[in-house]
Structures are given as structure tokens and as C-alpha cells.
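Below: a set of structures, written as C-alpha cells.
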Structure P
């Protein structure tokens with residue numbers, strides 16, 4: 001049997017949740033309902049399923065067993081903007097105790113529908129600047145969660161791309177022009193670009209065909225590279241987009257590890273699966289009486305560089321040993 005100290009350490013590690021006696025955690029007076037919106041992933045996508053599995057597993061460890069004291073309704077709106085709004089509306093109308101939402105577009109839709117619904121978010125870029133919360137330390141209203149990237153990381157992505165592919169003189173930024181935080185990323189990239197001797201331009205992802213066409217047009221002149229900003233349409237079409245970048249001989253940097261694992265040149269980002277575990281911890285606390293406004297928005301504490309040497313070799317790139325030494329993972 002684990003000691004009380006060991007149990008407390010285990011529970012404390014699960015998303016920073018408060019420590020509750022196990023017996024008390026297992027007791028609820030009714031079946032609680034939690035709605036989950038896994039934006040950006042099709043049902044069956046291994047990356048999406050891994051995040052939902054981590055969410056479920058953490059809730060289970062915290063005393064919430066599906067069918068006994070909790071019911072999860074998971075929806076997969078993928079990347080269609082109209083469908084995201086419809087799925088959020090359906091979840092809100094079903095009246096769950098808590099909603100867990102991923103993605104800026106979905107969260108914006110949820111806030112418009114019902115600001116009173118207790119909501120935990122993940123994968124939200126710049127929640128303060130986007131107007132989702134009034135403070136990171138003390139969110140107002142009924143919304144809190146785990147943020148994605150700060151816009152300033154855009155400059156870091158550009159710097160890493162130039163370091164790996166020093167011959168580039170242009171960078172195309174794959175982004176959604178109508179999303180405010182994406183424009184903030186772009187401004188950060190523009191700010192850094194002159195010091196690196198680079199010109200930057202935006203490639204819109206408003207429609208799926210726009211991405212393919214935009215990348216093809218950008219690739220016509222030589223010495224270009226790509227920065228993929230985090231967006232559901234990029235996640236959903238990651239394999240063909242990675243393949244297109246390779247075919248057009250465009251070095252590219254991506255925001256998440258699995259994009260490098262899938263064949264992208266490099267990624268610089270954080271562990272999203274752990275955020276879903278943390279979100280489960282916040283859902284647990286809200287179900288037990290905590291107010292979202294009292295739960296601070298949490299930011300990633302670690303960013304990892306992942307390099308795909310196989311892709312680098314195919315692009316004719318030689319990565320400096322000093323950069324290899326800083327990588328958290330090197331794929332060969």
C-alpha cells in the first residue's frame with residue numbers, strides 16, 4: 001500500500017491540483033457531466049486520442065470513474081469553423097457541470113454563448129491579449145486553464161529556422177489572418193526579421209486549399225523557409241503539408257513535437273498532453289467546489305527543440321553541433 005505521503009505527491013503532480021483525501025475524492029452525490037471539445041483533431045487521430053486519454057486517465061486517478069460518478073461527452077469538431085460553433089453550442093445547451101475546450105476559435109465561440117458556464121481551456125495562445133481572461137493570476141468570470149504560446153515565441157521560431165537553414169532570405173508564415181493572436185505572432189516575427197536579414201510574408205489558412213496554393217506560390221523564388229503557426233487546419237492536414245514542404249525543398253519549423261516526428265524538419269514547443277492532464281486537475285477542483293476565477297492560468301514551463309536529421313539531410317542541411325547539443329530530441 002502506498003504511504004499517505006506518496007499518495008499526496010502523486011496527486012500533487014497531477015496538474016497542480018489541491019491534495020484531497022482519496023476517500024473524500026471518491027464520494028460525489030450525483031453523476032457529474034463534463035463536456036470536452038477536442039478542436040483540431042478528427043476522431044481517431046492518434047494525437048487527439050492521446051490527449052483525451054490523458055484527460056480521462058487523470059480524472060480516474062483523482063477519483064472520477066466514468067459511468068459511476070462522472071459522464072464525459074467528447075466532441076471532435078475538427079477544423080470546420082461553422083462546425084466548431086455548432087459543437088460548442090450543443091455542449092453548452094446540454095448543460096454540463098464543466099466544459100473543457102481546446103483552441104482559440106472554440107473558446108471564443110463558447111464565451112459568446114454563455115459566460116457563466118465553468119470552463120477550463122487548453123492550447124489557447126495569449127488568453128490575456130485575446131480577451132478571454134482579465135488576469136492570468138486571478139481570471140475573472142468562470143474561465144481559466146492552460147495557455148499555449150506567448151506571441152513573442154514567433155521571434156524564436158524565426159531565429160531557429162535561420163540557424164538551421166542559414167541560406168534562406170525569405171520566410172513564409174502559415175497563419176490564419178482573421179485570428180487576432182496569429183497577427184501578434186506575425187508582428188513578433190516581423191520585429192526580429194530585419195536583424196536576421198530576412199523578409200517575411202503571410203500565407204493565409206482561411207481555407208484548406210489556400211495553404212497548398214500559398215505555399216506553392218511562395219516557393220517559386222528560391223531561398224525560402226516556412227514557419228507554421230499553431231492552428232487547427234495545420235494540425236489536421238499536417239502530413240500533406242509536411243510532404244509539400246519537402247517536395248518544394250522548403251525548410252520549415254513547426255510548433256509541436258509530433259509534427260517533427262511526422263517528418264517535419266524541426267519543432268519548438270511544449271508538451272500538450274501534460275496540459276490536458278493539468279486541465280483534468282482543474283476540472284476536478286471545480287467539480288469539488290473551486291471557482292475558476294481562483295485558479296490561475298498556467299503557462300508552459302519548458303519548451304523543447306526537436307530536430308529531424310533525416311529531413312535535414314534530404315534538404316541538404318548540416319545542423320551545427322552546438323544546436324544539436326541544445327535539442328531535447330534528435331530524430332535520425
Structure Q
């Protein structure tokens with residue numbers, strides 16, 4: 001899907017102050033896209049703030065060496081966040097994913113823009129620059145630089161490479177194309193160093209996280225004749241291992257290593273007793289549609305949702321939905 005950037009060119013030309021926002025519990029694609037777009041806008045003489053509904057994850061703080069990303073309510077008020085010419089949301093177009101920033105976005109008089117690649121979406125009342133076939137929002141941003149002929153510095157190339165590499169599973173997901181690799185090559189030429197980024201992203205686990213992974217994987221089970229794999233993480237697990245909910249990142253993908261598995265999920269108990277569920281698929285099964293049944297969304301092969309607890313009841317609902325979908329698939 002080709003994005004027409006003409007109206008964004010006009011929006012940038014006609015405005016001076018920009019606020020960038022992404023989804024709750026931001027990943028490297030969301031954060032890398034924000035940081036790269038901020039750099040591009042500032043190179044054009046614009047004033048840019050990045051205000052998110054969640055704090056910067058500890059493992060991704062290296063992307064934001066200048067600590068410019070702030071959490072709404074911590075050092076910046078809703079009124080201050082709304083005081084801008086343009087509010088741009090990146091890597092989501094769903095109200096539920098905006099957290100407390102949703103109230104700002106609903107009430108601000110600023111122009112509204114969405115740049116996203118997710119299938120699931122709401123009508124946010126924004127001008128959308130969306131490509132649901134894109135491998136990452138970071139890839140959309142890079143293609144924007146080409147369309148608008150914007151220079152990419154090393155400071156922009158590094159977060160963009162991190163965004164694209166992580167959202168493609170380090171280029172192993174089916175969303176990866178020859179154009180993805182062309183973009184990756186260009187970003188390396190422009191200053192990204194894959195070996196350093198990989199080390200920073202994947203080779204700095206804490207002992208607590210390693211112990212949590214062992215605990216969670218010990219409970220992996222299968223259903224639907226092995227087509228569905230699943231596990232969970234409880235608050236007791238976090239206390240026992242000294243780990244945090246963020247340490248569950250990517251554990252669900254381990255379930256897909258089981259031969260014959262077509263889909264998987266992990267249910268994670270939050271401190272507020274809500275249950276965060278991450279869905280994965282490596283078949284034609286559309287897990288975004290399953291996530292939408294529970295108020296979530298995402299991609300066809302990677303999605304998420306938040307359910308009410310307790311854990312056992314939430315898991316029963318999710319497993320039932322997954323089994324039904326697999327039987328119909």
C-alpha cells in the first residue's frame with residue numbers, strides 16, 4: 001500500500017509546534033519511530049515534544065540518550081500536552097492503546113495525525129497515513145523520508161533500524177520483504193550498527209528475567225492436537241524471581257518453536273489484577289480478530305488485549321476463542 005504524503009507535507013509547512021505520542025507499553029518500533037520523526041521535524045526547524053502514556057521501558061532507554069521522552073502526568077500536564085499545533089500518534093490508531101493521552105487527543109484543538117501500520121483501528125478524527133501491509137511503523141517513516149526527500153542522519157538511522165529490526169523479529173517474520181532489506185541496508189550505510197543494536201536489545205537480560213523465562217516456559221502446554229501452545233506469568237512469578245512484567249517481552253514467541261504449533265498466547269497477570277494477553281500466529285490464523293473480541297487488536301500474526309481477571313477465567317475465555325478460531329481456520 002503506497003502512502004500519499006502530500007497532505008503531511010502541507011501540515012508540516014503550515015505548523016511549527018508538534019507533539020508526538022505512541023501507545024501504552026511502548027516497544028522499539030513505537031519509540032524508534034517517535035525519535036526518528038522528532039529528529040526529522042527538528043531538522044526542518046520545528047519544535048517537537050514526545051509525550052507518551054507510559055514510561056520509557058528500562059531496556060530501551062539507550063534509544064533516548066537525551067531523556068527527551070516524557071510520560072504524561074510526570075513533568076507535563078494534560079493542558080501542556082494539548083498546547084500544540086499538531087498532535088501526531090505513531091504505531092497505533094486505537095483509543096484503548098492511548099491510555100491517558102486519549103483524553104488529550106480527544107479534546108485538543110490541534111491538528112491530528114496518525115502514522116500506523118496496524119490493522120485494528122478506531123476513528124480518531126485524524127488525518128491518517130497508514131499502511132497495514134508495512135512491516136513496521138519505522139519502515140513507514142523511512143519511506144516518508146524518501147517521498148519528502150528528507151535527509152537521514154545517524155541519530156535518525158539508529159532508532160529506525162531498531163524499530164524495523166524488532167518489529168520483524170530481526171527480519172525473520174513473514175512481513176519481511178526485499179524492500180525491508182533494502183531499507184535496512186540504507187540505514188546501515190547511514191550509521192546504524194546492527195551488531196551493537198542487537199547486543200543492546202537482546203544481550204543485556206537480568207538474571208531475574210532469565211529465571212522468569214524458565215519459570216514461565218516450564219508451564220507451556222498445548223491444545224488442538226498441538227496446534228495451539230500457551231503459558232502464563234503470575235504476580236507470584238515476578239515476586240519469586242525478582243522480575244518485572246516487562247521481562248515477559250517476547251516469551252510468547254518461544255511457544256512457536258514447538259513443532260506443529262500454529263498459534264500461541266501468553267497471559268500475564270498485572271498488579272491491578274488485569275490480564276494482559278499477547279497472541280501470536282505463524283499460520284493464516286488472524287489473531288488480531290481474536291484480540292478484537294476482547295477490546296484489543298494488532299496485526300494478523302501478532303496482537304494483544306487486556307482482560308479482566310482472575311487469571312484462570314481470562315485464560316479460559318482466550319483459550320476457547322483461540323480453539324474456535326483454529327477449528328474454523
Structure R
């Protein structure tokens with residue numbers, strides 16, 4: 001299938017320590033998390049969860065061998081599984097509007113990968129193209145602003161991922177700089193995103209209007225992916241392989257080799273301090289989203305393929 005390559009797919013083709021396949025991996029929560037539960041259990045890979053603002057509908061990517069569609073379930077029970085987009089084209093990466101009456105996503109239904117919005121929150125709703133693939137090649141990772149007037153996304157230009165914004169009528173296309181996976185802060189003033197630095201992915205924030213005031217949130221020899229804001233805007237939730245390193249000998253020298261996993265969920269305050277770990281697992285715990293309902297939703301390959309899980313954060317401080 002011709003589709004944009006997501007960051008975690010580049011990094012996590014196979015794990016050296018938590019080997020790929022159908023092996024089950026340990027997944028626990030730390031003292032900062034509670035009420036861990038598995039939401040979905042289909043045999044396809046289920047990724048990038050997005051719960052509606054009212055907490056009633058959980059949308060996510062469902063990827064099989066020959067198709068990628070957007071599917072919904074009840075977030076509390078995993079019941080009422082419904083296919084939301086056509087299986088004749090590929091669709092992925094949902095971002096809800098602030099009121100939950102529509103959602104944006106990327107699809108190749110127009111012929112090239114484009115950013116579209118549904119005309120309602122119903123399954124198989126008609127869509128309008130917000131930004132076409134001719135304007136923004138390999139468009140991915142959309143996020144709708146808190147006022148519903150703009151959308152942020154990533155686009156691949158001259159082999160470099162760039163953060164871009166546009167109004168929801170498709171006007172005022174603006175490039176803000178290198179990065180991927182942008183998300184608006186709850187007050188609409190800043191974007192959090194990933195940028196690669198010295199072969200490591202780190203988390204940054206940037207002024208959403210001007211593209212200045214770039215602040216690096218994470219550092220060090222770790223990959224920190226899929227940043228998302230807490231509902232109050234005080235914390236940034238993300239997935240990281242921090243600690244996943246080992247010593248190996250090359251001739252007479254001992255060098256540190258980076259492992260690609262495991263990945264677990266962490267939160268840090270918006271100033272880059274006060275790191276908190278939520279999961280302690282041996283596999284890949286990725287794609288976290290902190291819903292307005294208070295739950296943290298994420299994808300985990302704990303049973304071999306990716307399913308959607310959730311946990312409720314406890315007292316962080």
C-alpha cells in the first residue's frame with residue numbers, strides 16, 4: 001500500500017530485545033498509573049487511538065494485510081465495533097474537532113494522500129478535502145486547533161518532514177520548520193512535535209502562529225515519540241525507549257548500542273521537568289493520546305499484534 005511512512009515504523013521494524021512475532025510481552029503500570037485495561041482484541045494491528053471529546057466514541061487505525069481503515073468502538077467496553085471509512089481506499093490518523101461533530105484524517109481516496117474532514121461524525125460520512133497531496137506531499141499526523149479553525153500536520157518536502165498549518169478551508173498554508181507529529185496545546189498557542197537531532201527523536205514545542213520560540217523538551221540518547229498534551233496543557237505525554245541501551249564490544253573498544261525497544265509511556269511538564277513513567281513493559285507501547293475523558297489511550301503489542309489499551313493517570317505530583 002502506498003502511504004506515508006510514520007516515524008515509529010521507521011524506527012521499530014523489529015525489536016532486538018522484545019522480538020517481533022506473536023510472542024506476548026509483559027505490560028505493567030507504575031505507581032503513576034491505574035486501571036490498566038485492554039480495549040480491543042482484533043487480529044489486525046490497531047493504532048493511533050483518538051477518543052471523541054464527549055468520551056463516547058474511540059476511533060483508531062485498523063491495519064490488515066491489504067487495507068487500512070478507521071474503526072470505532074465504545075472506549076469503555078470495546079463493543080459496537082464499526083468501520084468508519086471505505087475499504088476501497090486507505091484512511092488513517094484521526095483528529096477530532098473540538099466539539100466532536102466532525103473529524104479530520106488522511107486518506108488516498110482522492111488519488112494522492114490528502115487531508116480531509118468528515119461532514120459529520122457518522123460512519124462513512126461525506127468528506128471535504130482540506131489540504132490536497134499536491135499542496136502537501138505525503139501529508140500525515142493531523143491535529144485540529146482548539147477553536148476548530150486551523151489544522152496542523154506533517155508533510156514531506158525535499159525528503160524532510162516539515163510541520164505545517166492551514167485553515168480548515170484550505171487557505172493560508174504555512175510551513176513552521178522541520179518536524180513530525182504536531183499537536184495543538186489546549187489553549188491553541190503552541191504546537192508540540194518531534195524533531196530528529198543527532199540520530200535521536202526529541203520533543204519540542206513551538207509558537208503556533210509565528211513559528212518562533214522553539215523549546216526543546218527532551219534530550220539525551222533516547223527516542224521520544226508521539227507527543228500529546230494533557231487536557232489541562234500542563235503535561236506532555238509521549239512514548240520513549242529511554243533505558244533501552246546495552247554495552248557491546250567492538251575490537252578493544254566498548255561502545256553503547258541503541259536498542260529500538262522496548263518503548264513505554266512517560267509524561268513531562270511543559271517546561272521539560274518532572275518526568276513520570278506510566279507503563280513498564282517489554283514490548284512497544286506507543287501512540288498515546290490523553291483524552292478529555294481523563295483516560296490515556298495507547299497502542300501496545302503486548303499480545304504480539306497491536307491492540308488499543310487504556311489507563312487512568314494517578315497523582316503525578
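Nothing in this text is a laboratory measurement; each read-out follows from the coordinates by a stated rule. Bear in mind the structure is a predicted one, so any value in this text is a computation, not a measurement. Cβ atoms are built from the backbone, for glycine too; each structure is taken alone.
A value of 0.9 for distance in nm of label points 7 Å out along Cα→Cβ at positions 51 and 83, calculated from one of P, Q, R, originates in structure Q.
When Kirkwood radius over Cα pairs in Å, for residues 35-186 alone is computed across structures P, Q, R, the figure 15.7 traces back to R. When semi-axes √(5λ) of the Cα gyration tensor in Å is computed for each of P, Q, R, the one that comes out at 28, 23, 20 is R.
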